[in-house]
Structure 1
């Protein structure tokens, strides 16, 4: 799995997220976004990760695989870079 490097976690063995962190959230356009993830569909409108889909089901999303924002402005914790 390809995860973003976190210096704090590497140095301390602890990983701490900001209090406002969400499993999936809007991010600055073009940053570490779904558009660069291996789970995003070719049209950039949905995610194929079972974890993402289960999380969206827990929120009672009408179509749980659909991204709630444009792929270049959204990211979630199951992000894996495209090969």
Structure 2
């Protein structure tokens, strides 16, 4: 299946994604996510089969693979962000 579904969002496998800052509170962003995700592009590798709603991604800058973040907290990057 090429599309990964989580709630009403769809992220295509291998799409360029960014953290969706509108998906959490400003306080949560500042405390837990800002350093890891601010202005960074990732390749969405897919949803974790045994952990629905959680994804695996590759950081385009470092090549680091990260996982088990909530899929709903990411969105496909726009053409301007690429």
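Bear in mind that the values in this text are calculations on the coordinates, not laboratory data. If you're wondering where the values come from, they're calculated on a predicted model, not measured in any experiment. Cβ atoms are built from the backbone, for glycine too; each structure is taken alone.
Quick notes on this structure:
- If helix-only ellipticity at 222 nm (-39500 (n - 2.57) for each DSSP H run of 4 or more, over all residues; to 500) is computed and equals -4500, the structure in 1, 2: 1
- The maximum of relative contact order in percent (Cα under 8 Å, 6 or more apart) over structures 1, 2, that is, the highest value, falls on 1.
- Mean projected area of the Cα convex hull in nm² - structure with the largest value, from 1, 2: 1
- The maximum of mean count of other Cβ atoms within 10 Å over residues 48-55 over structures 1, 2, that is, the highest value, falls on 1.
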